Structure 1
Amino acid sequence: MNFIKTEIQGLAFVIQISRPDALNALNQDVMGELRQCLQEACQKAEVAGIIITGEGEKAFVAGADIKELAVLSGSEAKKLAQKGQDLFKSLETCTKPVIAVVNGFALGGGCELAMACHIRIATENSKFGQPEVNLGIIPGYGGTQRLPQLVGRAKALELILTADLIPASEALKIGLVNHVVPTKQEALDMAHGMLKKIASKGPVAIAKSIEAVNAGYGFEAKGYESEASNFGICADTNDFKEGTKAFVEKRPAKFSGK
């Protein structure tokens, strides 16, 4: 593992995304390592649950790797979105509880990663958002589906269409996170305490509770397919080329609608 650190701490399998020079941004290598870690964690009998966090205090995951994304064709972007969706589906359907400890920025793919977890605990300095439209593209790892499930359709559309970033206090208010605490250590302590409480319950009942709740938000719905297709369509536009170039050059994008 080059970008992920794992450790069993008590009853928890702790996964720390470790790419601090890029604010823990998700590239394809990180995604591949995360898949391996999840498979390992879900199969360990001695593990009651999984905690996912980001290294450092600045970012949980600041988003996708824009430089990697910018060179993809539309068809390649669609396949990438489908791979990301499949990875986050495996996270969401894990029969062990998965808790995101969100510290700092959780943007784009980082927000989508947090939303795929069963429970979210954030620090007071955390910020959430789906700013993909700033780049001329849309959320591609399930954000258009899970955000409305958590905060409602109208608020989800507001956040996606404006690309606004919101603080942890607002994320708590609208139901995007379960708890907000002052520090990362307090968030980790809360996550461990929660898993300890969950571990005292019937394991089969815990697994089946997760399965039953997920059944109400069927992954087979066409929304995910539409998201991946439209992600690919956007990646073939001049606007996407301009948006990613402007991001790298740290200037406002000039979109043409083509």
Structure 2
Amino acid sequence: MRLEGDCMLVVYSSKDPAGTAIANQLRKSGVNLDLLEIGSEIIHCDAEIKDVKADYIVFASKHKSESEMPCLTVHTPGNWSVAEKGGKDRQVCIAAPSKMKTVAMNMARHVELPNLGWPVYMECTHHGPATNVPCFFVEIGSSEKEWRNELAAKIVADAIISHTFKPYKWPVAMGVGGGHYCPAFTKYELAGATETNAWAFSQVLPGYHVDSVDFDTFKQGIERSSEKVEKVLLDWKGLKGAQRQKILEFIGRIGIGWDKT
């Protein structure tokens, strides 16, 4: 059975236990999926995916943090400044907002069913690889124990599969401000169709990159998306006064609407 809609490619690294676990669960599902195993670290796989033929890529990966908190995450890859962990300097990837949101929502629903109980977060745009194919990461965090958790891998795999059957187009925004896990935007990302604050995100520019971001890179957060970005949402409390002024000046130059979270 082949999935409906756009051609999706799931990419994972043989060096990554979480990505491998997710891929194994996808194979067990019996659904005919296009999977690509790479030998390099996934954030540095630019060369290995350079010639792929797909409408969009889902990178199945581990998430690592110092807190080692169990969680499931999604985000668009890219770099607002210097590329310290793969990708290219001042280049963000093309987002797939509605697809990423739907996977995040599916994971948030599924974590409660088997009582896994892990939180689901959207992270800011960060790290490599660089690609011109619309894409997003879906991850299991945040330590070796969680990366090898079969139930977590199955939940992620089910979320990846489920999002392809009933494609839904959400209103799309770019997020600016806040920290790495951007809780002000995650609540919008996980909000359903019956809620007034339901948005899908192209990119999220965190507060700690606002001072260094230039106009052209900022504009990519709006332009590099497979769906039209309708407005910029600002985590007002997650920005300093001078940062607000800078971003509002950028927004004015582009001529796009904005709002506070």
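A few remarks follow.
- Looking across 1, 2, the calculation of helix-only ellipticity at 222 nm (-39500 (n - 2.57) for each DSSP H run of 4 or more, over all residues; to 500) that yields -9000 traces back to 2.
- With respect to distance in nm of label points 7 Å out along Cα→Cβ at positions 111 and 231, the largest value across structures 1, 2 is given by 2.
- Parent structure of the calculated result 2.4, given that distance in nm of label points 7 Å out along Cα→Cβ at positions 23 and 183 is the read-out and 1, 2 the choices: 1
- Of the structures 1, 2, the one that 22, 18, 14 was derived from, the read-out being semi-axes √(5λ) of the Cα gyration tensor in Å, for residues 87-206 alone: 2
- Among 1, 2, structure where distance in nm of label points 7 Å out along Cα→Cβ at positions 39 and 199 as derived comes to 4.4: 2
Each reported figure results from applying straightforward, stated rules to the coordinates on display, with no laboratory input. Just so it is clear, the model here is predicted, and its values are computed rather than measured. Cβ atoms are built from the backbone, for glycine too; each structure is taken alone.
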